[in-house]
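Scrolling down, you'll hit the structures one after another.
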Structure P
Amino acid sequence: MENQLLASIEAEVSVIGGVLVSPIAFSEVSAIVSAGDFSKELHRRIFAAMAAMDAAGQPIDVLTIAEWMESKGTLQDGDWGYIGAAARDTPSAANVLAYARIVRDRARRRELIQLGTDLQSWAMQDDAEKALAKLKSAIDAVADAAGLESGLVPIKTLLPVVVNEIDQRFEGIAPKGSPTGLADLDVKTGGLKPGKLYLVAGRPAMGKSVIGLQIAARVVGDGGKAAYFTAEMPNAEQVERLVANVGNIDLGALQTGKLGDEQWSRLTSAVTSLSAAKLWFDETGSPLLSDILSKARRLKRREGKIDLVVVDHAGLVEAGGENRQNAQSTVARALKGLAKELSCPVIALVQLSRKLEERVDKRPMLSDLRDSGEWEQSADVVAMLYRDEIYNPDSPDKDCAELLIRKHRGGVLGIIPLRFLGQYSRFESMAGGLPSWDLPTPTKRNHRGIDL
């Protein structure tokens, strides 16, 4: 029983196996434990290798970690089989964070026991004042290792930052986020801000990809750098849409090749403009979350900064063999973490549940988010697209759309009217609101036939 309180080999194996089963979990696990927290020397070597590989942007699995350890001279006889068994005997990473906390708890207990032994030695060798000073220093070290004070910032440090921001707002010089190209959206949200996760949701054919690509085009058009991960559409098709958007060229003409002289001129201008853009595409089908994170990190290391990441659509991203609900929760948390890590906005495009189509009013709500409530929790802004003409062919709002801001952390909610120019693969701000907003409200009659 005493040994179990000081070390849990089972929990250590489960942590290592959990990371091997779901490598994306490493970022969260490493925030809880470090290699030194493992009691078994082999486990320390394996976890240290995982940390080094993650820092280098290398994929983590049984083969790659064994080869990494071998290249560093830390792989010993029998280690490869042990690593494989850890992965094989761990069916899921669902509880890996709980196991990591057990490992951390046992490590802190061992440190406290060692502290008791050291205190006895100090009391025998030093005077009381020196022994107490050593004890205080040692306790602080254990507390720091336990993360008891990590992230704590005194209010005295924060107040000048807040006052400076208030002063900048008063002077009208407060820093703004990157423009999206949709003026009314920028007014409501203040533009795209670093470290924020933006969710654009809608049913099929509403225009999620159009708006994601359009915002990316605006960011790079302003001199920024962006990465666009797409699981649904080939890169060439995305670029064709982008050319139509930037060049104001009918997409149908581009697809048939039947362009007039003016359209050829616009095509040349658009291609020249886009050739200088710092925009990267990745069209991997059913992409792994770990791949998206690694590629985004490598791009930032190579380019020095990145101004936007778009994932289209995030519902198709796989997260290491977990069931769909757990996987989507992992994806949501990881993309929010990526936004903070890279200090850039991340836009995730997601599809809504078809159950909303059973309602009379099919405008989407937060409860229509599929598979996981984690999207609602992790996102800073949730914007939902609705085009009435998809459901009502005779709609007065033909070629129009509503962008419904259903969640805005620290900001206002509302409806942003947009004009949809499908032939140019573009949305535009719409002054004055939707046509249906100007229609008279039907009069109601009471039971005596009097207009109300």
Structure Q
Amino acid sequence: MNNIIKDLKKLNIKYKNICIDSRKVKAGDIFVALPGKQSDGILYVDQAIQNGASIIISHAFTPTPSNIPLLVSKDIHTDLHALCRWIYNDPWEKIQTVAITGTNGKTSISYILESIAKANRYATGVIGTVNYRFRDTVIAKEQYTTPPPPDIYQLGQIFKNEKVDLSIIEASSQGLDQGRLDHIPIQIAIFTNLTREHLDYHQSMEKYLHAKKKLFDQLSPKSFAVIEENTPYFQELLQDCSAKVLTYGFSEKADIQGVPKDKQCMDIFYSNKYLYTIDHHFLGDYNLNNILASLATSHILGFMPSNIQKAFRERIVIPGRLEHIEVNKRNVFIDYAHTPDAFEKTLKTLHEDCPQEMWTVFGCGGNRDIGKRSQMGKIAENHSDHIILTSDNPRHEKPLEIIKDILKGIDKKESIHIIEEREKAISTALKLSSEGDYVLIAGRGHETSQEISGVKYFLSDRHILKNL
């Protein structure tokens, strides 16, 4: 038995839940003070005690009142997982779990795979960027993509109680780097792609890749790694991976191969043998990759081809991912694309499909990788007929300063519309565009809040469109 658990049992004190956020501590909770990159949980021990913490567990000594026990851990992250497994009755041990990592595509794959699983009569649970849910019940919206251990074990407990057959977890690079999935048994891990993102956190692409690699390092020999056949990171990702490997892609070298018949129809092969054909509604080659990753996983899970085809016939809707809304005979698309790679693929796909003129409304997030802003400006100029620059999530930066950074990548600055207020920018695009034009509103997708100077305000691109 873990030493911290032994010490905890000796205390003979009643406790309820484990919490690592002092603001969320309730009476009777155990507060675990974790060290962080920007701050240290030890600094918030007093607040946790004021909110009712009954026990403090920390990575170093810190003074506490005589009636509040302090347990010092030599390996706080490992001990936190051990505590969660013990207190929440190890819920993940008996749940079949798929984890998806990569810069782009995680949410799309989670929705596609969930739809296929439901068509095969599986009870599903999903933890991801849009929300946490089981079956058709939403537990929480717009939280961490990959929640910290106390939350993920509590979600596992809900999934276990609700008899979930398959859980799907979006594994973010920050979550992996911080060890949030370190002791969660993963049966299938999917890698999508790796492009520039989160360099404000990881500092380099090498460290970013290393964080993604952690997911595959922890797989058991009975698990599967599902990886695109032609990814340049293939060897590095699998260097310390003991799992079985199933590849997907468009070449005959891939285990699961897709052969497009037209834009929205694809034949599927396994080991060069025909399996079935799917008709789908998705636009763009990048979405074909998302489909193939989902189909490779479905192959491992043994899902019936007829049920897979049924899932696609019923049209899979992914919130804020090329979400199509017709407004005043304009084809408007809401998309979460906020990285250069995702932005370029989304915009290029729409521009090529657009029968008339392409309008692009976007901004960039504040206090994040500054280097990508000018890149996204150049991408917008290359694939748009008209550009409106606006505010995204400025956080603690001034929106107009962010827009100036975007403009550095644009040559013909005189033709750019700059409208800081996002609602006005969107309404202007609808007023200036013509029937049959395409309007892309990029960067926020499903999000319903905008952060300005540390305060979150309600803001939804979908809500704006519905009220025009």
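Since every read-out is calculated from the coordinates, none of them should be taken as a lab result. What you see is a predicted model; the values in this text were computed from it and never measured. Cβ atoms are built from the backbone, for glycine too; each structure is taken alone.
Given a computed value of -10000 for helix-only ellipticity at 222 nm (-39500 (n - 2.57) for each DSSP H run of 4 or more, over all residues; to 500), which structure among P, Q does it belong to? Mind showing how you got there, number by number?
Details: P: -15000; Q: -10000.
Of the options listed, only Q reproduces it.
One of P, Q was used to compute distance in nm of label points 7 Å out along Cα→Cβ at positions 180 and 348, and the answer was 1.7. Which one was it?
On the way: P: 1.7; Q: 3.0.
This value belongs to structure P.
With relative contact order in percent (Cα under 8 Å, 6 or more apart) derived from the coordinates and found to be 10, which of P, Q does the value describe?
On the way: P: 16; Q: 10.
Checking each candidate, the match is Q.
Among the shown structures P, Q, from which was the value 2.9 of distance in nm of label points 7 Å out along Cα→Cβ at positions 284 and 356 calculated? The partial results should precede the final answer.
Details: P: 2.9; Q: 2.3.
Source structure for this number: P.
With distance in nm of label points 7 Å out along Cα→Cβ at positions 52 and 172 coming out at 5.7, pick the structure among P, Q it was computed from. If you can, show how the numbers build up before the last one.
On the way: P: 5.7; Q: 2.7.
The correct label is P.
For which of the structures P, Q does the calculation of FRET efficiency 1/(1 + (r/R0)^6) of positions 92 and 300 (r between Cβ atoms, R0 = 35 Å, to 0.05) return 1.00? Let's see the in-between values first.
Details: P: 0.65; Q: 1.00.
Answer by label: Q.
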